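Right after this note come the structures.
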Structure 1
Amino acid sequence: MNDDLLNALKDLEREKGIEKEVLFEAIESALISAYRRNFGSAQNVRVRIDRATGVTQVWAQKTVVSVVEDHRLQVSLDEAAAIQAGCAENDIVEFEVTPKNFGRIAAQTAKQVIVQRIREAERGMIYDEYAGREGDIVTGLVQRMERGLIYIDLGRTEALMLPSEQVPGEMLRANERVKLYVVEVKKTTKGPQVYVSRSHSGLIKRLFELEVPEIHDGVVEIKGIAREAGARTKIAVWSEDPDVDPVGSCVGAKGQRVQAIVAELRGEKLDIIAWDPDPAVLVANALSPAHVTEVIIEEERRSARVIVPDNQLSLGIGKEGQNARLAAKLTGWRVDLRSESQSSQERWGM
């Protein structure tokens, strides 16, 4: 048992990065509990594993007193002097009390501690790996769906997608591979819990970084994203390089780049617009695909009054107001949409 234990600790230190001394101390602590549990002792004991030989010894610790009232915890001056010369009252003296069959108990306990520490170390490594990926994109395999929750296999651990992070109407099938946004990683008693999302706007950002080299390299910058998951997303892009077309870069040749992202999003509509420091231009761009005639900015109210041709009003508003709502969210301006005829009537008081 001794050689096996020492070899196992060496292997763990080399392969798992768990220090031998940490394991020795953990085993010694567990053996104290095992001794008391198996031998019904209320003594103060210390367990020592020889680091070179693996031999395990149990030592009872007793206080030196002139009159012994509890033999489990106290020892007389005469008895203490026979073990350790020069003892004085209130000193602590140790007696070896290693049971004959303690080696078997020690082996079982050591195995339990080692298994537990391996599990803890692996959980710690998984936590460190995924905690560093919060806000990043991962690929996982859909495992199962229970009570509205979706469990995703990430390889080394299982992720959880809450109902609030799922895309309305999106049907994920078991064993289907999907891209996910890592929202949060928590430590739990059962190990690290990774929470992922398909509805987070961060997923859009990461997908564009994967598909568009200019964004990944910083040549094109994403200035804002407004998303209603499963329906429509508006993304504003910008480049300081006048020779770079930020919208064209995102669309790609024959639309290949944006089509790849739309495919991953299961057909969600994507409006890629050019960001502009002029709020009037930005609001007009954000209302795409509608064509805008005029934008009147009211700074104090943080409002933009937008005039569009009569035949563009419904397009500008969008289904159930979605287009105008996303434009307002993307730009940070309240959008007040009017057709040209409505604007003329208001202007002339009609």
Structure 2
Amino acid sequence: MRIFVAGTRGIPDIPGGVEKHCQELYPLIAQMGHEVFVATRTPYVSKRLLEWNGVKLVHLYAPHKKSIEAIIHTFLAVLKARRLNADIIHIHAVGPGLMVPFAKMLRLKVVVTNHGPDYDRQKWGKAAKAMLRAGEYVGGKFADNIIVISTVIQGIIRKRCKKSSYIIYNGVTLPESSEQTGFLDKLNVRPGKYLIAVSRFVPEKGLDLLVDAFQSIDTDCKLVIAGDADHETEYSKELKERIDQDKRITRTGYITGEPLNQLFSHACLFVLPSYHEGLPIALLEAMSYGLSVLVSDIPANLEVDLPSERFFKCGDINDLKNKMKKLLVKGISCTEKRDFQLQIAEKYNWLKIAEQTVNVYEQTVRSN
């Protein structure tokens, strides 16, 4: 099959959950013998590669403005998919879903993956939230098939669009932990003596809550936050200033590869204080390393099989603070570490996810 992918900023090594999803998924689908094109947004591309790990990259214009970049880029991507005579266009995320009727008008077969209700994100104003809700509805209503990454999202699609959908989870590859500490040395943190958060600097990720809670506890551990803002905002600027003023907190910017591997390999606790998620890849990555984790009790996080002590009440700084203090002392047992990694291997396996996705494509191509 010839598969064209839209709705993502692109691959490789472009920050974002959807981007990570696509980076892991599509090389596997290409290895299965399919021709895969991924549309990238030019403002995010540093090297204009024509191909990466068997996936063909199509670099298309997008204005670097969060309110319009996705919709304009997806419009151009649909036109490109038509010119390439794609068998399938796979559109990711609810905002780009607004372009599904246009793709159908051009007689393209359309699969949509709903990664979560983006309109719940705090960064959007009323107009943007309305457009995202419209994208979710239109994409769900008119796509040939819908993929969702959690039962929570499946329920939303069933209720709003009166459509069934396929649940295909996000995935993670079980890593080889790093023995190296060179990157940690640069950060001036010691193995086993720091907490980590891996996140974009946007309000719905709750990093300000985490900073508040961490600053209120007495510990010799440091807090390392890996990530950055896609678009600089007052929130991200203020958050960075707060971090930089506290010697116990360090930010790394957006990192991948060996630096991120070292950060996961030697942390004592991973914290995810989000107010909104689809199915958080960062949490699954932390579990794949067998890390002790603490996450907010939002529906997307509750879908991951964790003991109750590893959830805190979303937005509750006292509960977050108290749970952090307990888990910093308790850590994680060998049995729980093994259970986490087994869950990742069985439920969030990328090869299985690739096979399930191709099955949806094949069913879509066969349908009238």
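Just so you know, all these numbers are worked out from the coordinates, no wet-lab data involved. If you're wondering where the values come from, they're calculated on a predicted model, not measured in any experiment. Cβ atoms are built from the backbone, for glycine too; each structure is taken alone.
Here log10 I(q)/I(0) by the Debye sum over Cα atoms at q = 0.23 Å⁻¹, for residues 169-288 alone has been calculated and equals -1.38, so which of 1, 2 was it run on?
1
Please compute relative contact order in percent (Cα under 8 Å, 6 or more apart) for structures 1, 2 and give me the label with the greatest value.
With respect to relative contact order in percent (Cα under 8 Å, 6 or more apart), the highest-scoring structure among 1, 2 is 2.
Out of 1, 2, choose the structure whose coordinates give Kirkwood radius over Cα pairs in Å equal to 26.5 when calculated.
1
Upon calculation of distance in nm of label points 7 Å out along Cα→Cβ at positions 193 and 217 from the atomic coordinates, which of the structures 1, 2 produces 4.3?
Label of the source structure: 1.
Any idea which of 1, 2 comes out highest on mean count of other Cβ atoms within 10 Å over residues 81-88?
By mean count of other Cβ atoms within 10 Å over residues 81-88, the leading structure of 1, 2 is 2.
Quick one: distance in nm of label points 7 Å out along Cα→Cβ at positions 153 and 209 came out at 2.8 when computed from one of 1, 2, so which one is it?
That value comes from structure 1.
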